[in-house]
Every structure is written in C-alpha cells, then in structure tokens.
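Take a look at the structures listed below.
Read the figures in this text as sums done on the coordinates, not as results from a lab. Here the structure is a predicted model, which is why all the values come from computation and not from measurement. Cβ atoms are built from the backbone, for glycine too; each structure is taken alone.
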Structure I
Amino acid sequence: MCIRDRYDLGKWALQINDEVNSADSLNYLLELLNKNPNLVVELQAHTDTRGGDEANRILSDKRAKTCKDYLIANGIAADRLESKGFGETTTLVSDAQIAAMATNEEKEAGHQKNRRTEFAILRFDYVPKE
C-alpha cells in the first residue's frame, strides 16, 4: 500500500509546507498500526531515476528510515517496523513517459510520483510487549 510521502529531489526529510504535509499519510499508517497491534510492516522507499544507482539506494534507505523514525517517535514499537530502500528500481512513471510530457512542470510531477514510500504488511502475529 502506498503512503504518499513526498520528498524533494535528493532529500529524505518529509515535506511539510503550505501545499504538502507528508505526515498526513504517515498518520494514516500510524492509526492503522494502533488499531491493529499485531501488524508488522515494512516501509519501502523509492526514488526517481535521477542520480546514480548506489546514491539512489542510499537515499531511499534514508527515506524509509525517516518514516520509521516518525512512527517510533509516535509510539510504535521499533520491532514492528522494518525499512528498506529500493532506489530507482521500481518507478511508477517511466523515463520514457516523463520524456513525452509536454511541460517541465508535468515532468517534475512525474518524477515526484516516483519519490514515494510504500508499506507492506509482513506479519499479523506481533505480540506486544508488556
């Protein structure tokens, strides 16, 4: 499932400004985890294709960790969360699709869709610690 966290190019901090609040989508996941205390999830972060493969993998690792840290800071046990960066390996909008877009604004929006964090439910068997 996708949580629409947004990132500036080359950054891993959550976007929080007049137009975007990445914490809103993380709060959705936070609520889901609070309502389902037996869930264990993996935060999977992605980049666009600009930059090198290794740099994008490292960047996506940092993005996934930022989301994990946010959830831990809001009361979710660290052992319920895994984080993984996928770099540019799984884009939603291909470079060919972006190149075919008419304006730079459209192209940047295409790149932005690739800079995202998703989560996957890994297990339903977590036992909360007392």
Structure II
Amino acid sequence: MARIMIVDDDFSFRKLACMIFEQHGVQTLGVEDGEAALELISLEKPDLILLDIMLPGIDGYGVLKKLKQDPGARHIPVVICSTTLRGPSQVQKAMGLGAVDTIRKPIAPSQLYQRINDVLGGL
C-alpha cells in the first residue's frame, strides 16, 4: 500500500487530498509545516511527498533542498503542488531542486489523483 505525505498549511486542501487518496486505499499523512514534515519523513518513510511552497517557517523549496541532501530521503519523489507556480521560473526552480513534477492549484480531485498515480506508476 502506497503512503503519501501531504505537506500544506491549508487545512481544507490537506483534508481534501487525504480523502482523495484514502478513497483509493492509499495511506496518507497530513502535515502543516516544513519543520514537522522534515522530522516525520525519516520516521514515516512515505512513498511520495505532495509539497506546497508557501509554508510557515521553512518554505517548500527549503524542505525540498534539505530532503535531496539527506541520503535517507533523497530517493522519495516530491511533487510540488502550489498556487505560487505561476510561470516557468518557479517550475524550473522546483524541478532544479529535485521535484519530479509540479501541479498548480487549484486542481480537480480526479486530476490530482491521476497525476500522483502517474508519478508512482500506479497506486
């Protein structure tokens, strides 16, 4: 069973994303800030991280940078999902730091599921 960590300070989005994936039998863990995510990743070992950019404390770019420097976590695929992805420069920055995909919010639930399913090669 796949495990997805959803890191987003927007409670409504975290709840919706968790429901979308749990309906398909995926385990989820919702986290509201970057520091908590970094602490839990080594303990929880998610199969994928869905990461917002605008977070309290350390932002999503900082989280991604730290993850890719950590030998125990650098293999975990990270998909940036944010309203701040407004142009090619933000997408290039995310991909340059090691994200495997980017999604601009808002996104339809079915599209979110399909994009993550594609990244993981099937949920």
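See the values below:
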quantity	calculated
Structure responsible for 0.95, with FRET efficiency 1/(1 + (r/R0)^6) of positions 40 and 56 (r between Cβ atoms, R0 = 25 Å, to 0.05) calculated and labels I, II on offer	II
Origin of the value 33, 31, 27, where Cα extents along the principal axes in Å was derived from one of I, II	II
For 1.8 (distance in nm of label points 7 Å out along Cα→Cβ at positions 48 and 80, calculated) the corresponding structure among I, II	II
Of the structures I, II, the one that 38 was derived from, the read-out being relative contact order in percent (Cα under 8 Å, 6 or more apart)	I
